[in-house]
Structure 1
Amino acid sequence: MSTRDEETTIERLLALTQQLRRKIPLDQAMEAISDTALYLLPGEHASLRVLDDSGTRLLCGARSGVGVEARPMSFSPGEGAIGWVVAHKSAILIEEAASDPRFKRGGDQGFTIGSLLAVPLWADARVVGVLGCTDPQPRAFSDRDEALALLLSDCASPYLERARLERLSITDPLTMAFNSRYLAPRLAEEFERARRNETLLSVLVLALDRFEQVGERHGAPVADRVLQCFSDRIRSSVRLSDILVRCGEEDFILVMPDMTLHGAQIVAERIRHSMGEYPLELGAGLRLTQTASCAVATWSRREPAEALEQRARAALNEARRQGGDRTMLARHFSGRQLDARGARRCLREGCGGELVEVQPEQGRTYHRCTDSGCRSIWYFGD
């Protein structure tokens, strides 16, 4: 390695350290580390996986280089090269992936892996993540590359651990979705971004059908596993930029920036079909088929976040009322308040439909127009 190359490496590591010192969010920190790995090491693809506090589940991931548009492979303790690094707390250098039993070949990962280098990221004496780099050619990585990857890990780990702990504080520990406290500030942020960039914003509300029966029949541990499978299947059906939030025992909200109503409906149907058509493998030979209901709403650019969520939840309640295992589109929200509590006729111009109560909540009683060509939602209250 020339002196100039060494200086460039040091400069790149210093630049990364300065960026991480700014206390940037976990996603940005991980992307910066992954980009730096791809810059410093041979290879066409780099990835960073960060684990939860148990070290058994994936909290989040970042990717750089080829294949970033494909969904990353899942993490299982002790399985594949990443699982091997976590289990053995040691770096791994696979010269020929095709003949190495430690390498787990995935489905449609979007790129070819001929050789692989992966190193652990540490917090105290625990492995909290794995940084990896792959190349389509065998023997692309040297012992020096492994040493450089470990140096990068040592530089990044303290800053990554701070960001990881911050993420865990707003994460539901069972499903690895964001927790309910995260929804309001993130929706406000996405509203402002959509307003500023003049883009669309859609939300899905998703819930398991008759979920209480799972716990009654099989017990709480099985019910928890069903929730984990549900959240995993949602994540496998959406974009990395979509935000999954657990808002109740069995219901989730998916915030989808820059997504049309039609596009969100397609995603909702994909999730619903993945639940109803493929039984959940819950361990110990137990397989369950569990359906889900979905509701879709797109921001009107006038309504507040509360109204958007309520509109989607009203549609979800309608889906459940009709038996579940279906996707409902939220109806038009006028943004107007009914003038008289005694009104029973829709106020939309040219519509003579009657209003029926949908969902009372927090002083407001929402009403839906029964006319099939209208079905606007209105409300009483402040």
Structure 2
Amino acid sequence: MNTIKHFTLLLVFTLVSLFSCEPSQSQNTDRSIHQPPRTERKVQVALLLDTSSSMDGLIEQAKSRLWNIVNTMTTLKIDGSTPEIEIALYEYGNDNLSKSDYWIRQVAPLTTDLDLISEKLFALRTNGGLEYCGAVIKRSLDDLNWTNSSKDIKLIYIAGNESYAQGPVSYKEISKDAISRNIYINTIYCGNYDYGIKEMWKDGAEKGEGKYFNIDANKKVRYIVTPYDDEITRCNMRLNETYYGYGRMGMEKKAAQVQQDQNAASIGQANMAERAVVKSKAVYKNSSWDIVDAVEENEVDIAKLKDEELPAELKGKSVEERKKFIEEKAAERKKIQKELEELSIKRQKYIDEEMKKTGSEDDLGNAISKSIIEFASKLGYKQS
């Protein structure tokens, strides 16, 4: 009986300890040398993409513009600090999905794992189906871990074609639910602007107190190649060499990092440069698998990790040798990130000048980026 009582007390103590842990206030202090510290504020964005058979162009635009959208979000500052960025992904209108779920699938929950979002985007495939906008919006509202704060930026972007009013869930009613939680719905119609109005996409945005856009989903995204892209790519390769996987997922996630580099590069050098710029910023967090980030963010105790949990470079090393290795790699990473930051400023200046000559184009990335900036400004965020 005493043994059982002792075990019960131990179990209770363990559970209380697990659920009462607060994030360390000292996290990311080293990163703030050249980047504003992250704040408690969040930018949460849910992308709801139509993957019916006519939407191949939309998916290509999403893949092409992911890193550009993230870079826009990283320019937002509140009280001098950078908000945490979380992105979720849903697909809808695909016959390969379950009829009982109204042909809707959560591809990724709200997450800071940007490589995961990229991986899932590149894995999407289109197939004919019924597009139920109200139903997929409801799913995103019900499933996702939205914050309760009215100070956070919480946005849904739904893109597709066909009637916005299709399906068993009223978009008008579900929009009321979203607004009551300070979540705003933006609609992106893939087709003619006026036809999108007839199909109720503009009304959907108005009911969701968001923005209505239309895009040519079949138009190839135009990138501006800059004189800095080659050097940014070289910096990215050096940056990757400072990441060392640990634990059960270490090797797999390290390979995924390289794979998403390759996916970005498959679209073009300019897109690869956009991704590399994101990787230079504090929002690119990998403490769940990278030993350098994990130690810096106080998520693991290097002295307590077993040898088999460590990357090959640290196996058989003393605790002091492990610490020295990680400190050196952290310093090397910061140096490269600083170089990338300086190159990205020059790159963006070059792009801005070229855009003045040629003008911007309406695509998925521009639609999302513009509206994020507008919403952020209403909540007191500034662009850096």
Structure 3
Amino acid sequence: MVLMFASLFLTRDKGFSLDEAGMIMAFFGVGSILGSFAGGWLTDRWRPLPVMLLSLFVSGIILVFLPFLESAISITSVIFLNAFFADMYRPANSSAMLRASSGENRTRSISLVRLATNLGFSLGPAIGGFLAHWYGYTFVFLMDAGTSLLACLVLFLAFRPKRKAVKDDSVKAAAPLFSRSAYKDLPYLVFIVLVALYGTCFFQLFAAMPQYFKLDCGFTEDTIGLLLALNGFVVVVAEMPIVARLEGRIPAFRLIIAGVLFLLLSFLFAKTGNCSIIMIVLYTIFISVSEILAMPFMMTYALSRGGEKRKGQYAGLYSVAYGFASILAPSIGLGIAARFGFGMYFYVFIGLSLLTAAGFFLLEQKSRVKANSQ
């Protein structure tokens, strides 16, 4: 709920301009990047469970303070720290999932985790929009903090390891790292840049589009919350069947490219819809289909590379891509909207979506040529 309502909280509750809100939200991305690095580093040295527990507990405690702060520096600091500790969770969670799944069911395992995440994305915006509209943003952030702490407690009670298992895992963690580094894997680094560009476009759903819905379309917070909840609902209902149907039948890169093109179409619907609720719903559905086609197969590709002892590093670098996107999405999106209006904003992100699809196409071609030559 923080990411979805933070820009509205900053402009409507705290009185910041769009530009200022974009700059403050950019620090969410900085915290996300550093947290992803830290989470990947710690996961390769600890077990995933302690990293996930630390992430949930500290990010929840930090969030309690956000509604009561007034200065830009204090708000920016709390948003940064919240993102840092919250995003330590992702590489640890990815590593834990890799340990529990095989190559045959990895994409479906990813989709199952994403189903749980998007179930939260369905409930979170709807509840958050209702709370923001009727009771104010303080309750939004306090509830978000409460759910993080509750998740920490449930995770600890459900997966608390036995003493012997801790000893075995710590011996395993002390083993030498696999020699191949994610930072020397050039195709993977190109892939990470393209994922960051995709994330920059996709995160407009949470960064600038709520401002468009509010300022240009005149929607209330509860309506905006329902629109954001629709994204999570579509993913929850459709992703598992679609992934189960497509996995192994169509090459992953082609599905990723199709997902990016659906993202482009979603911006076209929003641009040409002139705030028609039907066109805005179509925008939300198409960006949800983009997520379904692109994100599970991106993550499968990311986690299939590297060795046993580099899982955290590869997962951390994949999370870093979305951290950069968290910086670029609000700063670019809200910055363009503030200076040139949402008309130019849509043209920029339609073009960036097309550029990203072309990049994935070229990477696929390069990978195919290399595979054929071996």
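Computed from the coordinates by the stated procedures, all read-outs in this text should not be read as laboratory data. What you see is a predicted model, and the numbers here were worked out from it, not measured in a lab.
Using Cα extents along the principal axes in Å as the calculated read-out, with 68, 67, 40 as its value, let me know the right label among 1, 2, 3. Write out the running numbers ahead of the final one.
Numbers: 1: 82, 50, 34; 2: 68, 67, 40; 3: 56, 48, 34.
Source structure: 2.
Supply the structure label, taken from 1, 2, 3, corresponding to helix-only ellipticity at 222 nm (-39500 (n - 2.57) for each DSSP H run of 4 or more, over all residues; to 500) with the calculated value -15500.
Numbers: 1: -12500; 2: -15500; 3: -28000.
The structure behind it is 2.
I have 35, 24, 19 for semi-axes √(5λ) of the Cα gyration tensor in Å, for residues 98-233 alone, calculated from one of the structures 1, 2, 3. Which structure is it?
Values: 1: 35, 24, 19; 2: 26, 20, 17; 3: 36, 24, 13.
Source structure for this number: 1.
Given that relative contact order in percent (Cα under 8 Å, 6 or more apart), derived from a single structure, equals 20, which label among 1, 2, 3 identifies that structure? All intermediate terms of the calculation are to be shown ahead of the outcome.
Values: 1: 11; 2: 20; 3: 30.
Corresponding structure: 2.
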